[in-house]
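Chemist: Got some structures for you, see below.
Throughout, read-outs are computed from the coordinates displayed, never taken from laboratory work. Note that the structure is a prediction, hence the values are computed from the model and not measured. Cβ atoms are built from the backbone, for glycine too; each structure is taken alone.
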Structure P
Amino acid sequence: MENSVSGFELAKRCGVKNALAMVLDGVAVDLSTMVPADTVAEFVAQDHNLALEIMRHTTSHIMAQAVKELWPQTKIAIGPIIEDGFYYDFLLDYQITPNDFEKIESKMRKIIKADYKISREVMSKTEAIKMFSTQGELFKVELIQDLDVEEISLYRHEDKFVDLCRGPHLPKTGSASTHLKLMKVAGAYWRGDSKREVLQRIYATAWFSEDDLKKHLHYLEEAEKRDHRKIAKDMGLFHMQEEAAGSVFWHPKGWVLYNTLRDYVRRCIVKDGYVEVCTPQMIDRSLWEASGHWEKYRENMFIAESEERTLVVKPMNCPGAIQIFKQGMKSYRDLPVRMAEFGYCHRNEPSGSLYGTMRVRGFTQDDAHIFCTPAQINSETKKFCLLLSKIYKNLGFESFSVKFSDRPEKRTGSDEIWDLAEDLLKKATEESGLIFSINKGDGAFYGPKLEFVLKDKLGRDWQCGTLQVDFQMPEKLGAYYTGEDGQKQHPIMLHRAVLGSLERFIGILLENYAGKLPLWLSPIQVVFSTITNDFDDYAIDCFHEFTKNGIRAELDLRAEKISYKIRAHIVKKNPIIAVVGANEANNKTVTLRYLDGFQETLPLAEAIAMLLEKCRPPEL
């Protein structure tokens, strides 16, 4: 390339000594890449937002080299970066266990210390297949055969290791960090196909500093403590089992939590001008074909056959809402119509992706569909964003971020319709005072959407709420209203949800609060626990007074030491333990012990009045 220079040479000329890679025209590339004279290069050092990703990508190759050196008959598959780390899949006869991690880490650090030069090579597809076939790397051969390209990109660690990869990578193994740790090993099917080879997948992480690695490991410890599945078991909320994979068995306490959350949202939306509806669980295939869902989501639908008809167990609520809107004549004066539904939906998610209540097959959406005119999109967006903000704040999430997802590659409708829908939604979002980032190509097949992302107490992001602008489905399904001009007009449909899925949001709440839910949400608000059974009668009287006043209470009259009972209720995350002994029975008081260890003794009536106020759900 005339008047071009390599990234290495350019970094030297510019006096940049710590470059790991560079960015040309928005694309990260190796320092070996030639830079044309009229091109601006941005160097990637450790403080660059791409540095950690590139370093981890290289470290995944270093791990593959280490495993092959330790077990030479290993066949390597793929090793991508993932959030906070990377993994690599291997086929070998030896069963790797966590006991082998130290040995693999030691070998990786030796490879890093050896400072092998990492070089990129390009060869023809035929040559690459021949080379990897000679090495017996059957997975690499298969990957290359499936690539629709003429040339293949490879990366070598001198003469020690070679891998198929697009890159970019660090210039040498010594540029990788020794602050690394192997996390776990698991089984994985090659290409996710249960009929193919079972591989061993090693997960790992790497950071530029020891302090960052320690912080990450501490974060993982905290996240494990907050695992909603463990917390739910301790609190007796729900369980899941293989016979109903992806569905929740709600226990009495869990169902109280579920209904408390749903009823709170219900009160909020009724106050905000919504009407609630309920649509059928199974609907004929023809409606899903007309809406466009059959073509887009068929593989995720559960199907039932009856009397030579194909019925779909509904995966979403929107086509049903349109059927209700269509009943009776509508005028522009009737709009907007805000139609809410706590609709129970089913989606045929892959079994390997199921995870507690965070990823399920059966779930309830706090769904709603707003039928409005184009001129009302702005005001309805503002109104919804205000509602969502207040609900999130009352549930303990003070702030959220917003992503604007524009047109996907596979979509319905003309570019003109998409231009209009995107422009209207952007304008409405800006006038709502919300700052948003662009989530390129991630809109629904029928329209652009806003995604509302919460941040929990560990700093993790959870995408929950959505607002989607749909010009198309009402038209496809024949919904219309009479406009000011007396002509039929198709309404715009805003699909929106605040929580998203109640099941998933409950999981988020449990992890955010580490099970220590706000008093108004807690399934059990007070547990009466006697010091000895001599005071059972007084405890029972107190229990009845509390429950009569609407406080969710429970009795613990077991013949156990009070210290044992208190520890048990702390594990169950019961927020208040009302200790009842001689003093309380004689003075008609209760001693309230809170989860943080604070306790106070109050007259019975005063305790009830105080807790009634504390147990009250927040106002919208």
Structure Q
Amino acid sequence: MNHSSSGSGASADEALAPAVGGAVAEGPFPLSTLRHSVSHLMASAVAKLWPEAKFGFGPSIEHGFYYDLDLPVALDESDLKRIEKEMRRIAKASPELTCTEMPRDEARARLEALGQTYKVEAVDLIPEGETITFYSHGDWFDLCEGPHVDRLDRPFAFKLQSLAGAYWRGDEKRPMLQRIYGTAFWSEEDLERHLAWLEEVKTRDHRRLGTELDLFSVHAEAGAGFVFWHPRLGIVRHEIEDFWWREHINRGYQPVYSPHVSREQLFAVSGHLENYGEMMYAAMDLDDMPYRVKPMNCPGHSLIYKTRGRSYRELPLRWAELGTVYRYEKSGVVHGMLRVRGFTQDDAHIFCTPEQLPDEIAGVLDLIHHVLTTFGFQYTAYLATRPAEKSIGEADIWERATKALADGAAKVGMDLQLDEGGGAFYGPKIDFKVRDALGREWQNSTVQCDFNLPQRFDLEYTDSSGNRVRPIMVHRAVLGSLERFVGGLIEHFGGRFPFWLAPEQVAVIPIREEHGEYARSVTKALRAEQFRVRCMDEPSHMNKRIKAAQHDRVPFLTIVGAKEAEDGTVAIRPRGERGQRTMSLQEFAELARGLRSSRSLDLPNWAEPAP
């Protein structure tokens, strides 16, 4: 069984955009090299238009490039067209790119003479002994290690896309620069396809849909990075939590709960204060002692373990908590539901013996696979090893933990990609990246093998020989955080949640006012079956009510009129379809029960005539 790319795909009741990247035309140089070169071309155009400009960094990135600029004017979208026009002129007039090596002192002096203070600082960041190079075309030159294309008059297509602010070197205490984003491809067709994909990304943006569908909000009065779940999205979260708990109870997990605030000393013992302190909120003084809001749930679970003696006979212990934690993210990276400062982590910790470890890891991996594929995600799993900096524990412990993770994956036939140095400070881990309906990767589930926290908290159990020995601790999160996971789901489904998750599953719409009584009886019957139903019997034109239900992405529209009332039937129209079918209320309830119990991602396809 190979889990590395399994999954049933995205919801099938809508046409999905092509995956990002896709098959793109190859050129004489890698696409990243072209984009880096075009970023230099853009910078040279900016220098022509605004000679006082100072330049930061201009790298290629996953889907394009950017350049950070210190300019005497604030750019707006209209300036991007001017810059593009100048770029085309320069590419035609001065196409050849050349590379020149230069001694450090000479490079520094050259940039200082031009007042390029950011580039002077960039020279100082280059390690001693490394070659310092400049790339030039025409009278423009730029400090850069390359590589670049040889000529700028080769056939390619580019587009300057947007403007943003960015602190110099990501430090909010440094100057705010203007950042221009763009992209480039070797063919016009690839560029047009990519721009169309970006429009689909905008359409699915969870922040936009959050407002449009009344799902969640963030408030300046409460501070950046804190999400308020509205009732409609609260229902989605409840359904996910219910599914999560059912799966965990069935697999032998027990619920625990730990406080949001603890003495600072607790996090000194765990190592978080030393190794994770920059992500923790400042201490508060309570009872003349420093306290912290928790960034992790594992210290609390360790304290629960210590409350009494433990025997090998009761291991493994699998303790799960939907625990809210708080981490200080810089304001510049806070982003809707995807990057927040307070979030609920679907956390669990397993305390087990060395002999039990491979099976416990295999069980976690099987659970992760089941949950991710239930939501239609494909994924790739990465084995993340010991980081070069900020890690605790002896080398042999890390080797044992890493081997245990690999062995557990082998037991379930899961392929692992290597992420050298990507482990947590207390142990190696397996990380999962899921791919959404637009082909983007999201960091998601994780399972971490930890020999260190049991030692730090002096956790023990009595083995079969009566000796006091340390348990092994497995940290794992299946969804990651509910905020990030649900924000990603909104974009994955484009707000069109599958039937079992939808805030409202059925909209009952009477054709005319006199059919309202029957519509209300249908609503009552479906609600008795625990379906989420909205009776749209308000006095307005039927088409207006249909459009309102379609706007809210309700999975089923149930249209009732005189004939349906006489026959005891309902006319059912699935989301995204124009056609409808008439069936008895009992038949529809049976269909809906099947979709709910199976957690199907699809609605019926009634394009074909009924049999």
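Chemist: Upon calculation of mean count of other Cβ atoms within 10 Å over residues 231-238 from the atomic coordinates, which of the structures P, Q produces 20.0?
Modeler: P
Chemist: Of the structures labelled P, Q, one was used to calculate distance in nm of label points 7 Å out along Cα→Cβ at positions 215 and 519, giving 2.7. Name it.
Modeler: Working through the options, I get structure Q.
Chemist: Next up: Any idea which of P, Q comes out highest on distance in nm of label points 7 Å out along Cα→Cβ at positions 39 and 599?
Modeler: P
Chemist: Supply the structure label, taken from P, Q, corresponding to relative contact order in percent (Cα under 8 Å, 6 or more apart) with the calculated value 9. Could you put the intermediate results ahead of the total?
Modeler: Numbers: P: 9; Q: 14.
That value comes from structure P.
Chemist: Which structure, out of P, Q, was P(r) over Cα pairs in 10 Å bins from 0, in percent, for residues 335-574 alone derived from, given a value of 7, 24, 27, 18, 12, 8, 4, 1?
Modeler: P
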